[in-house]
Structure I
Amino acid sequence: MRFIDQLREDVDAVRTRDPAARSFREVLLCYPSIRAIRAYRRAHKLYEKGHFLRARLISQRARHVTGIEIHPGAQIGRRFFIDHGDGVVIGETTVIGDDVTIYQGVTLGGTGKDVGKRHPTIGDHVTVGAGAKVLGPITIGDHSKIGAAAVVLRDVPPECTVVGNPGRVVKKQNVRVEEIDLDQINLPDPMLARVEALEKELMRLRQAIDIKEDEK
């Protein structure tokens, strides 16, 4: 695909997913994610040709301008959208599919102990919430959602939601996963569910104790 066609797709992806985007020109000129992705695509071509230093210089310049660090060795699919973007880090061996959305403060990084493929593989139509950390050579399945501030260290099957630290998977069985689902608020909270279950058990035990005391 030609560079101009990729750029048009990237801008259209922003306009589709961000209700604040009013025009093609506004997105092209004002959105740091578009600047970062444009720089990444240039750097990635150089990286593939073995011009590693030139590629890194482009990526580092883009990081200083946008606050988004994308290693030129990463592989990123079509219609990639970084919302806001400040503090985003994408490692060298990261693989990102098509129609992926990530928010500010996201890290797609390594754990420091892996060699070779040491960064995540993100499937198609995945959303990664603000501040989330996806670490290591793990795979996030298609149509999955990573909640804000989650820390994910294990593979996530397709069409799942992950919340918490460490990340916990909640499968959405028999529920259609929308192609673009940006709701980061109405996510299941397994820790809250566990606390509520403990409170119910505690109330049951108190009632049992009260009954025993009354019998005396």
Structure II
Amino acid sequence: MILLDLDDTLINHTAAQRTAAQKFGAQFASHIPNYSKQTFADEWASVAAVYFRAFTKGELSFQEQRRRRIRKIFQEPGLPAAQADEIFANHLVHYEASWAVFEDTLPFLNAHADTRLAILTNGAQSQQELKLKRTGIDHYFEFVITAESAKYAKPDARIFELACEFANLKPDQITYIGDNLEKDAFGAQAAGLNGIWLNRDNLVAPDEVQMITSLTDF
């Protein structure tokens, strides 16, 4: 079986988030303190990473981490939840409109159509399932496990163990492919799976990790 990460492995999350941030920033420029067209997308990504990390640690709900991002960006710590949700919805429209698979995603999925495939991702269940559906690749996968549904996040071995239970396979019968060296490749290896790092930027890889630079290399 092949188990796959989703964001920045099959779907270009980074590009979608950047495009969405640029449009969102321009939309709310007059309300964002110290807004800069040149730096806002990077600022959004940095803030998003902080609060998404808190979500994966179980410290915040998925919706609450969105609210915290808006409060931080707008520098309004007391912003009511309903208002923060309303503002974030504008970013979400841009983000969802920008979802797209990588060029190597469909060739890879079609090449392995006779292999059992599934998704293991640190995102939220409904959003990750929606990404698969909107990009037209949901039918390839047997199941989708997320940090939200599992209550554990990569690289915690327990989320990989849960995937093995879902698949009814031993860890060494599953290959896991993902773009994050620590969370995906090393996390999978530590749980007994065959972890492979999808290193799209062709960075220097440690000797102890299997690496591919494209899904079609697998």
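Rule-based calculations on the coordinates, nothing more; no lab input. No experiment lies behind these values; they were computed from the predicted model shown. Cβ atoms are built from the backbone, for glycine too; each structure is taken alone.
The maximum of distance in nm of label points 7 Å out along Cα→Cβ at positions 81 and 153 over structures I, II, that is, the highest value, falls on I.
I, II: which one has relative contact order in percent (Cα under 8 Å, 6 or more apart), as calculated, at 22? Before the final figure, lay out the partial values.
Details: I: 10; II: 22.
Attributed to the structure labelled II.
Among the shown structures I, II, from which was the value 21.3, 85 of Rg and Dmax of the Cα atoms in Å calculated? It traces back to I.
For distance in nm of label points 7 Å out along Cα→Cβ at positions 9 and 137, the calculated result is 1.0, so let me know which of I, II that is. Intermediate values should be presented prior to the final figure.
Details: I: 2.7; II: 1.0.
Structure II accounts for this read-out.
State the single structure among I, II that was used to calculate semi-axes √(5λ) of the Cα gyration tensor in Å, for residues 25-128 alone, giving 31, 18, 12. List each step's numbers first, then the result.
Numbers: I: 19, 17, 13; II: 31, 18, 12.
Clearly, the read-out refers to II.
Taking distance in nm of label points 7 Å out along Cα→Cβ at positions 1 and 49 as the criterion, the highest value among I, II goes to II.
Given a value of 0.35 for FRET efficiency 1/(1 + (r/R0)^6) of positions 113 and 201 (r between Cβ atoms, R0 = 35 Å, to 0.05), point me to the structure among I, II it was derived from. Of the options listed, only I reproduces it.
If distance in nm of label points 7 Å out along Cα→Cβ at positions 41 and 65 is calculated from each of I, II, which structure is the one that comes out at 1.4? Traced to structure I.
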